[in-house]
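Each structure below is given as structure tokens.
What follows is calculated from the coordinates using simple rules that are stated; it is not laboratory data. Since the structure is predicted, the reported quantities are computational estimates derived from the model, not experimental observations. Cβ atoms are built from the backbone, for glycine too; each structure is taken alone.
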Structure I
Amino acid sequence: VQDIPERAHLYNGQTPQGFTMEIAIAAHAKASVDGIDNATDDVQLALRIGHRAVIVDGGPHNIKITHAPDLEIARLLLERKLGRSKVVRLTRPFSFDEREVLCTPDITRIAVRPLLGSICAADLRYYAGKRPADALRRKLPMALLHEGVGEVVFSPLPELRPGTRVVIVPNIKRCADPTCRACASEHIGENYCPSNAFLSSGEDGLMQSLLELDARNVVPVPDDVATDVAVMTEVASIGVGAIRRLEDLAGTACVVGAGPVGYATQVVAAELLGHEPVLVKHGDPMPAADIYFEAAGGVGAEAAIRDIISAARPGATIVLLGVSENEIPLNTRLVLEKGLRLVGCSRSAPIDHRVTLELMAHPHVAAKIKKLVISQRFQLSRVREAFDFALARSAWGKVLIDLTA
């Protein structure tokens with residue numbers, strides 16, 4: 001050591017450093033032409049071509065990731081920032097348990113704080129013990145809810161800044177097979193791959209204060225789409241996904257079943273097909289049509305499918321959206337004689353969520369979708385009350401849970 005300079009006149013330089021793309025490209029291009037391959041950093045290259053560098057305040061947590069130990073330091077810093085997550089799980093029918101778990105963040109993923117969730121019929125089947133006993137044994141305990149909106153807490157991506165509202169896509173990709181037809185084909189979709197998972201169906205859903213997701217599982221909500229409209233994205237995206245899988249969109253269409261999925265499918269189909277499908281409610285006569293979206297499900301599925309097959313025009317397409325726990329008999333003779341096409345649709349893909357949010361940005365679509373939501377809202381601390389209320393309701397509409405309270 002020969003000398004120790006006066007530190008009051010020194011700055012501790014940090015990376016990353018900020019540039020416009022044009023300056024960065026020009027600086028590196030000039031360095032390449034001039035044969036410079038030993039520059040200390042990008043600022044040095046920018047100064048060479050006449051640009052001025054200014055100093056901005058940094059911070060001790062703005063570390064540079066160069067070596068493997070840096071990743072561990074970054075993970076620990078993020079863990080300290082995120083702290084603990086509260087998870088509310090269904091442990092057995094009608095019984096919830098709340099736990100705190102230590103966050104162990106992955107700095108390559110998106111940390112999301114769920115804001116608002118919607119109770120789905122599938123959630124109610126778990127809550128009321130209406131799933132097969134082996135399914136309950138395999139999947140519980142589990143945090144419920146897969147329809148919801150959150151806000152970004154941490155993201156390595158500049159387009160997903162902290163505070164950004166996002167719709168959560170509940171398909172969790174587990175498939176590592178590069179030849180998988182479902183995952184590789186946009187026409188089929190990863191939601192049909194048996195290797196993939198789904199939030200609130202064997203994976204903890206949104207009833208937790210922090211959720212780590214891949215970037216493909218979050219879709220930014222446009223500024224002009226309200227949170228209590230965006231929360232219906234997953235429901236409405238089912239219809240969007242069904243229409244995406246159709247090969248022929250010509251002719252008249254019917255939506256059979258006036259529950260939330262049926263109503264939302266009618267709304268999005270009116271935009272994507274160019275005409276509003278007839279909504280067939282329980283007890284209504286079944287009209288002849290070229291495209292049917294069966295959204296009755298449950299105990300009403302058998303009668304709905306029977307009536308559709310009977311009324312369908314030759315060559316019609318029947319899209320099955322409704323979920324039933326029971327096997328349903330099928331009149332294959334009429335299916336064959338009429339040349340009918342049956343298309344099974346389950347859930348939806350990220351692209352369907354993006355299209356749905358684009359549709360919701362139109363005020364007339366948002367106004368229709370908002371009719372799905374009832375005015376009463378529950379806090380997560382009253383989760384049992386929320387589920388009992390939803391289970392007892394005979395009226396139409398979705399029950400929302402404020403996941404921040």
Structure II
Amino acid sequence: MGIDLTRDIVLRWEDQDPALAPLLKDGGTDVVLVDKPVDAFLQACQKVGLRVASSDEIVLSGLQEFRNAGARPAALTEGLWPGVSRAPNTTDAEDVASASHQPWVDANGFRIAWLRALCPERQPALAYKPDEHSGVSPDRILPYDSLELALVEAWVSGANYVLAVEPRYRKALVDGDAKAIEAWRRMGRSARWLKEHKPVFGHPFFPAITMLVDEGELSAELANLAFRQNACPALEPATRPPAPDPGKRPVVVAASLNALAPAVRSRILAHAEAGSTLIVDREDDKPWWRVPALKLEREEPDRETYRLGRGKVIAYREMISDPSDFALDLVDAATHQRRAVRIWNALSVIATVTSGPASGPFRARAIVQAINYGRSLRHEILMRVSGGYSSAVLLRPEGERVQLKTARRGTGTEFTIPHLEQVGIVLFS
């Protein structure tokens with residue numbers, strides 16, 4: 001049986017000691033990926049219900065190889081090791097969030113949405129390693145549960161992550177360290193929970209903010225910071241923009257993109273003509289979006305606002321230089337009443353909102369996924385989701401279903417998560 005990244009949890013592993021097979025199973029693993037399988041290890045894994053595969057059975061690569069992998073399973077090697085890390089030019093004391101400082105969150109939900117937009121025909125999967133390419137310096141000590149976070153983040157986003165164990169953690173597991181084994185088994189619990197709740201994950205995002213993306217890193221970075229600021233954008237390919245729909249897509253972003261074909265430009269501008277707000281930038285004095293029908297309405301130091309048809313175009317005077325501030329501008333353009341989700345007092349949490357299954361045990365009109373990239377949050381977390389709902393049910397790996405209280409607030413619904421470990425999923429009906 002081959003590797004199936006829609007359902008298999010795959011572990012990259014080096015030590016083929018047969019005695020380790022039960023431990024690997026405890027981590028929720030389905031497939032152990034090794035360079036050249038050894039018979040004794042293969043047999044030991046089979047006894048505990050593990051499959052062993054050769055590393056050449058899967059493509060671990062950049063975007064182009066991922067896209068062209070054909071029938072072979074593939075995973076993108078680009079990614080950030082998830083968690084809260086130190087921001088540039090800060091001290092240890094500044095890593096803690098305060099009224100004037102936001103924690104530096106490294107996350108990959110944006111990368112999965114970006115990958116799905118660019119390669120919709122493939123199962124999205126990531127395979128970054130805990131090294132300098134993913135932002136992990138040689139002297140950085142990673143918490144053991146950050147590997148579990150990488151797995152949770154990917155599955156909740158409707159994707160997969162090919163597990164790579166950090167060397168210190170791997171040694172601790174082999175040596176029988178109690179804390180390492182406890183974290184490993186906790187990951188196994190989460191892995192089983194993720195599989196049981198797979199129908200909840202991977203549904204379309206609420207598109208109040210629709211962001212067009214391409215293969216460029218500038219485009220990806222805008223998406224990254226939009227996710228980090230909880231703007232919750234729905235990503236769509238710039239080369240195949242969706243049809244205009246001002247009711248569902250009031251804000252459409254087409255910034256920091258590579259050259260666009262004339263027909264694509266027209267389809268993007270059609271969003272403003274139909275009544276949406278189109279947000280763009282420029283890198284020269286002949287921007288692609290400038291058409292005769294534009295009528296200047298307002299000038300500001302960093303942007304201009306034009307009327308176009310029934311909508312408007314907000315045009316930044318230069319290429320976006322601060323993606324974080326730009327993400328907050330997107331929220332302002334959408335307005336707090338129409339934004340998909342809002343969180344108070346939980347700066348290490350990234351939340352997204354999707355539609356839900358139309359039938360089955362997890363039937364829902366909307367789903368909020370809240371992932372905590374920092375330490376456990378023991379206080380109540382107030383959130384608001386777009387739309388009116390009378391029922392909210394919290395799902396999480398460490399406990400039973402919890403019915404949450406809801407309160408209608410204008411066009412949205414407020415609710416409170418009592419506390420948050422790594423992930424909380426809320427089903428709304």
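Values for this structure:
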quantity: FRET efficiency 1/(1 + (r/R0)^6) of positions 32 and 328 (r between Cβ atoms, R0 = 41 Å, to 0.05) - highest-scoring structure of I, II; calculated: II
quantity: Structures I, II, by volume of the Cα convex hull per residue in Å³: label with the highest value; calculated: I
quantity: Structure from which 15.8, 57 was derived, Rg and Dmax of the Cα atoms in Å, for residues 192-319 alone, options I, II; calculated: II
quantity: When mean count of other Cβ atoms within 10 Å over residues 208-215 is computed for each of I, II, the largest belongs to; calculated: II
